[in-house]
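Structures for review follow.
Readers should treat all values here as calculations from the given coordinates under stated rules, not as data from a laboratory. Here the structure is a predicted model, which means the values were calculated and not measured. Cβ atoms are built from the backbone, for glycine too; each structure is taken alone.
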Structure 1
Amino acid sequence: MSLLLRRIRLFFCSSVVSTVLWASSTWMVHAQTLPQEVAEGIMAVVADKIILKSEIEAEYSNWLGQDNLPDPRMKCVILEQLINNKLLLRQAEVDSIVVSDEEVADQLERRVRYFSSMVGGREKLEEFYGKTLAEIREEFRPQIKEQILVQRMQDKLSGDVSISPQEVRQYFESVPRDSIPYLDAELEIGQIVVFPEVGALQKELTLDKINGIRERILKGERFSTLATLYSEDPGSKQEGGSLGFFGRGEMVPEFEAAAFRLKPGEISTVVKTKFGYHIIELMERRGERLMCRHILIKIPTGSREMEDARKRLDSLRSRITIENTPFGDAVRLYSQDDETRSSGGMLMNEENATSRFTPEQLSPEIYFGIEKLKPGEYSEPQPYSSRDGRQGYRILFLKSRSEAHLTNMKQDYPRIQATALGMKKLRKMEAWYATARQKTFVRVHPSYRDCENLGFVKK
């Protein structure tokens, strides 16, 4: 199986593998032997639920898809987590936790849309996967629903867990000194972004273009064909402009307001948002969730507008520095980048869900932009491209720079607190699993009899 196909499967069905990652580090210390290979069949029974060999193999393939080396012992860990998930599903049924078809359809559509953009469109995804989109959705629908139920049940069981500063300190002091990690040098970086102001002529020409496209649709040309030909939204154009299902609060206000006024099959007037001009067609409505497609035409910006934006940001940089404006206030007053405004202007590291980066994790333009800065200083303006494709300029702010050091409470309290809270939640879940296992019939196939972590079940 290719790496991309593994990642596609991982993205569709990631609940077990993500949990396995934390479990693997503790389990591998105790694993002695490997599960024997057997023919396809039932590998475990949990009350009225079964776990198939194919499920274990799929999750193992997902694990390999995260660049791990082959290690069949991981199958023991995977089976244990699958058993735990079945226990959670059974409890979710008892507690009458409901997941709507719309929620499942929305998750499926998001994942289809994401991987369609990766491989070059929905037809490419079908060709790559060897199945139609309908077949792909049907294959993964039960697994997506299980993922949502499991997560919802976990949140219900451990969501109220909190931790005090004293408990954080006790946790840190309980870690053996030779197990305290040595942390690389880290940086915290923020940004203030401005985008160019668009001239009246560019707006007029863009509006003429999209009105012309709308007239062609009203005269009978296919919306999806024109979206594929002309839309400037790379995430949807290869899918005929389809955005899948979305609810209130998921789109920018102007787009959302126009979409919710439409009737199925109706075409909107031209809608202006920060991205440009849109035409929207409502394809289907399910309660407060809509399925739409759209055509986006962006308003072009020339070199003069870009240079004006650079000069404007340079002036803002001087004002902020002279007036000693706190960075958070400067972001609130001046930054036009919605994504980082929500985090107080700070760049977030997707690998560790914090604002801390090692130098190796930074892109070259960011690293060289802040290389000579001292904490509290701003860079010169540099070109910036947002995730939605808008071009502008940004100044980088170096909030902190730490040297490589041994983890300690003074410098790393938020990190230690998050780890301690995670461990406390884990202990609560482990206690719940132990109790649930005692009350539930659980049996595994003899081929897993040597998995020491499964000593709690009947073989």
Structure 2
Amino acid sequence: MKPERNAVNTMNKKTPLLVAGWIAATFAGPGFGADLMAVYRDAVAYDAQYAAARAALEAGREKLPQGRAGLLPNVGLTGSTVWNELDTNFRTQGVQSRDSQYNTNGWTVSLTQPLFRWQNWVSYTQSELAVVQAEAQFRVAQQELIIRTVVAYFDVLVAQDVLATTQAQKAAIAEQLESAKRNFEVGTATITDSQEAQSRYDLAIAQEIAAQNDLNVKRQVLRTIIGKEPEGLKPVKSGVRLDMPQPPDIEKWAEMAETGSNVVQVSQAQYEIAMQEIERQRAGHYPTVDLVATRGRSSTTSTVVAGVTAGGSGSDTDASTIGLQLSIPIFAGGATSSRTREAVALKEKASADLENARRTAALNARQGYLGVHAGVAQIKAFEAALASSQLSVDSNKLGYEVGVRINIDVLNAQSQLYETRQKLVKARMDLLISLLRLKAASGSLNEEDVAAINALLE
């Protein structure tokens, strides 16, 4: 049984990433420079987590030749040379003692071809599954890099917008403060109006400092991923019409996640490996049969010394063997049975892990789907609130000029306007990120989705 691979519906992989709604422009800072695709490519080249995952993939692919090696012949060559000295004293009277000095050397080539080693065949199957697992783990790392990069990119955009909005709010409050001072000087307003405006202005300065610091932090987070200071990130352009993700069914997305999620595929491969491990351990009870062949030569040269008389002799011997070698395990102290029971328990663990991965993937898909739909509705609500807030500011300003509104009314309306604007920008970015997480849960998130978002930038 092979783990299910790439079980995501083909239509889903080509599904437009983005959801219906209008995306407005986001403050982009001084000058447009890097777009999302360029930032993502920098992340691929620099990010340490992704580099570690790439190295882990290369290491995992080596499991296959290692497993195949157990099925192929083993060939070895041995050689030796030895110098020998023998002193022989005969007890028989009249027989002369003999001293021998000689060299022996030789070499042997041996070949062992496994004919039946069931554990080796199982190990080869496990090595194939290990490669599948390594590739799935690398795809998980790829998707995590996409999400981390996009989140960091959008965090900088949002932080830039918050800073710009805070600065605009400070300017509006400063204008209202000057108006309150003028009105107080001519006697048409109380000192309270000036004090309230001054209080709001001081608060806006504090908020501006906090926004600037948050922007600096977000830029450093992105720098950690891409390895350089991000400059002039392009914002999302205005007036973009987005399409609903397909299929428009939460349970379909959950089903695709249960089979197509790369995290699920990692657990599926681990489960299959654990199943095979039981069979591999049981093979410790089975006999093994090998084809064994040898070819060798041994040589001896000697010098015999007896008194003053010396003589020499030597010999060369060539030998070849070929045959079958049978090995039958009888008793190993219970170790094989214990390892088999251990493998069964680990298989149960892998089964539970796989089920948990499927449930988690389905949950993530449902959460992502609900997040997308909630995001669309939230954006529409914020857009309506923004329009209402702008009308409220205009009305309160006019009422303040004619004396039917006080300064605090204008300040509150302005505060609500800028707060709503910030929430709208954040909601738009959160919607795009929710879409990425939805596709990641189903296992279909890839570089094409980065390109789809990049097409929405200025």
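Some points to look at:
- For -22000 (helix-only ellipticity at 222 nm (-39500 (n - 2.57) for each DSSP H run of 4 or more, over all residues; to 500), calculated) the corresponding structure among 1, 2: 2
- Mean count of other Cβ atoms within 10 Å over residues 78-85 - structure with the largest value, from 1, 2: 1
- Kirkwood radius over Cα pairs in Å, for residues 166-373 alone - structure with the largest value, from 1, 2: 2
- Of the structures 1, 2, the one that 28.5, 104 was derived from, the read-out being Rg and Dmax of the Cα atoms in Å, for residues 150-285 alone: 2
- Of structures 1, 2, the largest value of percent of Cα pairs over 25 Å apart, for residues 62-277 alone belongs to 2.
- Distance in nm of label points 7 Å out along Cα→Cβ at positions 102 and 206 - highest-scoring structure of 1, 2: 2
- Structures 1, 2, by Rg/Rh (Cα atoms, Kirkwood Rh): label with the highest value: 2
- Taking relative contact order in percent (Cα under 8 Å, 6 or more apart) as the criterion, the top structure among 1, 2 is 2, with the largest value.
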